[in-house]
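Coordinate-derived values only; no laboratory data. As the structure is a prediction and not an experimental result, all values here were calculated from the model. Cβ atoms are built from the backbone, for glycine too; each structure is taken alone.
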Structure I
Amino acid sequence: MTSFDLADLERIVADRALADPGQSWTAKLVAAGMPKAAKKLGEESVETVIAAISQSRGELVGESADLLYHLLVVLRIADIPLSDVMAELEGRTIQSGLSEKAGRAAE
């Protein structure tokens, strides 16, 4: 088991975002801006879905890693810390997803 977590990856993305874009994929994505980074996130999302459908564990693990990385790059460009996303997720655990959706339907 590894102790590496998304907060570690967020720190690495932040550090590499400051590097020379000619030397770092992260810096290159950040320099290209949100449209390029968001497009890559979308591509990785589709690749993750395809891997899930193919039921290939190795492909799904790899594509999931790519997806999480590109999400953190997009969050970095948007200046949204991972802690904000985690707080949102924590707040959503107060009720079940089914209860929350049912409440929205009544509005």
Structure II
Amino acid sequence: MESSADPDADGLRALRATVTVRGRVQGVGFRWWARARALELGLVGHARNTSDGRVEVVVQGPRDAVDRMVALLREEPSTTERPGRVTAVSTPLESAPRPDVTSFVER
């Protein structure tokens, strides 16, 4: 009997997700916190301040880990001592992972 299971059912297919975070998220250690959480989840990518006061977070790795990171960005109240105050997190813009990204950096 052939398996008709979804190849992503186990959450292991890699993807790249870009989200923007609004609130008091610059100058409070938010990018450092995002880097620490991403590394704990085995993700690569970056967190950078934008000129309009938001932080852009780009993560790539297994879907389960990416989903968990987005949940941590949105979580209220934060269970991981997220600094600052998040007022909104955009819907993740998903794309194919980039093979040249091998670490997580703060920009």
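For this structure, a couple of remarks:
- Entry that produces 23.6 once mean count of other Cβ atoms within 10 Å over residues 54-61 is calculated, selected from I, II: II
- Structure responsible for 50, with percent of Cα pairs over 21 Å apart calculated and labels I, II on offer: I
- Structures I, II were compared on distance in nm of label points 7 Å out along Cα→Cβ at positions 62 and 94, and the highest value belongs to I.
- A value of 0.95 for FRET efficiency 1/(1 + (r/R0)^6) of positions 14 and 46 (r between Cβ atoms, R0 = 25 Å, to 0.05), calculated from one of I, II, originates in structure II.
- Among I, II, which structure scores highest (criterion: FRET efficiency 1/(1 + (r/R0)^6) of positions 22 and 86 (r between Cβ atoms, R0 = 30 Å, to 0.05)): II
- Structure from which -6500 was derived, helix-only ellipticity at 222 nm (-39500 (n - 2.57) for each DSSP H run of 4 or more, over all residues; to 500), options I, II: II
- Relative contact order in percent (Cα under 8 Å, 6 or more apart) - highest-scoring structure of I, II: II
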